[in-house]
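Derivation of every value follows stated rules applied to the coordinates shown; laboratory data play no part. Owing to the predicted nature of the structure, the values given are computational and were not obtained by experimental measurement. Cβ atoms are built from the backbone, for glycine too; each structure is taken alone.
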Structure P
Amino acid sequence: MFTYLQNLIRLRRGDFTLSPRLAVYYVTMQCNLNCTYCEDFGARRNHQVTPALPLADAKRVLEVTRTGVDRLWLTGGEPLMYPEIQDLLDYAQSNLKFREISLITNGTLLSQHLSLLPFLDRLIVSLDSVASQTLNAVSVPHAYTDAVLANVRTAASLQKTHDFKLILNAVITPETLPGMDKLLTFCAENNAQISFSPQSVNNLPRYELVTSPEYRTFIKKIIELKKQGVPILGSFSYFNILLDQTPYECYPTLIPRILPDGWLAYPCRPMEKVGGEQGGRAVNLRNVQTWDEAWSIAKQTYGAVPTSCVSCFQQCYAEPSLMQAHPFAYLTERLRGADPGSYAPG
């Protein structure tokens, strides 16, 4: 809450380079799937990606991160393909004392890593459908389908034992949209929360979605279900902009990304990928002592965060920006018992 209030003061002063609410570390860019909607990772790209760091260097990255951020998300690629993932999680929890640790996985290898669960506050599994045919078409090969669903059920049954929350993150595509109701039922049966993100093409929702009456109907249904108390993560503000693609002010530094080799993506991953004068990789966290030092180098290199970027509708950037920009709406949802503060990094 202190960071949130601090950022509100900065916005009043016209400073859009806000302090992070959490940091996302891409532990590895290696992946064992080839999801059709993924623009960055996949087994077909494994020979091209940046190598992951040895454990000692990865710990160093987290040490520097912890000097400025107390919430950590580990993702990939597929983070369970990182050989020392348990040792890294143990270090983040036991030594660095991160206040909240989340891990995002595709679930295929989860049965081999159930020993990780005690180190997590939130386990986020990417699951777009419970129908084998649909999963085969967009993300999970037939050989993995039954295993993924079984792994999710197992993890769900261990939530109380290990004191973590299970969250399913579903990408809405024209192919997965017809099965979303069954996925909601699956979540209810397994005491899992769920978040939704529309398929993104160059940071914008896929054209076939935004022009689909079925898509709009489903988003409206999500809003109504959330009002009824169904555990759907994300704010009403976020779901409302998905209906009409309403422009919003983006504050990308709220959730900075750290690449597998320790480089900080500034001010956001989309701008870092494009490169140029507005963003890139100015500093490696292994080469500095503190988060503030790294941030200062990045800001000196690329300048303040642009204030006119409104084209990105990825939930991981839109959601925290909307929450920061609309404090009264955010507070109202909190008072109603809803959970507007959860979102899935893209």
Structure Q
Amino acid sequence: MQTSRLPEPKVEKLPRWRGFNLQNKFHRDWSNTRFEERDFEWIAELGFNFVRLPMDYRIWTDADNPYRLREEELRQVDEAVRWSEKYGIHVQINFHRAPGYTVASPPEPLNLWRDEEAQKLCAHHWAQFARRYKGIPNRQVSFNLFNEPSLVDASSHRRVVERVLEAIRREDPARLVICDGRDWGLTPAEELVELKVAQSTRGYQPFRLTHYKASWVQGADKWEPPNDYPLREGNTVWDKQRLWETFYARWKQLESRGVGVMVGEFGAYNQTPHRVVLAWMRDLLELWKQAGWGWALWNFRGAFGILDSERPDVTYESWRGHKLDRQMLQLLQSG
């Protein structure tokens, strides 16, 4: 399969891409490996057509000069782009850690929303990526600027996005850009409507279900176990209707204003009971299918994924030397 068979995306209406996040370059200090061709091959073989690459800008940044990008690291991103073309997969390039902003640890020394130097450096890095992939069609490659912008007001967010967009479009005016919603991807960024970008939300609610005992969430090991779905929290019952009304109806309203929408990340950590995860996931997939939105599970291989998730309550199938969660795979394939 070639990318020529992939749907042509539009800012106003994104294709219903379905796939996974690949974390090979997610964090300079503990997740920096080459992308693997077999992941692209297997994702396509299993019937999916999308990967998102959440990456840490420090990996390709020269230690002596942050404006100089390390070619040997960028060539590894090039490999992922080539494999996406080979296997008919759309690849979305994301700065999970951008100059001046991250949701991960440790925090950035500068603040992207306030500091001129961070904005200048971030625009420079994105311009280099735009120049590098100019001419590759949008059906194959898109840019996802910042992962889950938070603690930023709408006007500051727009100002920074507009500056970065100018740098990208100076190099490649036609590149498709997708921006995460504010407030960790939950709030539609209405301030960006006039900038002609699509937008991306998240599927991590209710948080007690998706991040139970997650080591990076303070206090998650003390939460009441999410043993049932629909999930009850006091007098609130989280079910399909409440999830739509609380989190997704407003994104459908944004789409009606000419802004394409997708779900860039979703999933549940491996400490939530498997039957609960599947029941919750089924509701979300049905909602997004009805809305016409694409999505990407946070892991392909790993604690949120279909391979080697190490869930204690799954009977795994041996597959290509890995442990496959067949039930989750089939649910995703149907979604």
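With distance in nm of label points 7 Å out along Cα→Cβ at positions 48 and 296 derived from the coordinates and found to be 3.8, which of P, Q does the value describe? Matching structure: P.
Each of P, Q could give mean count of other Cβ atoms within 10 Å over residues 88-95, but the derived value 22.9 comes from Q. With respect to mean count of other Cβ atoms within 10 Å over residues 136-143, the largest value across structures P, Q is given by Q.
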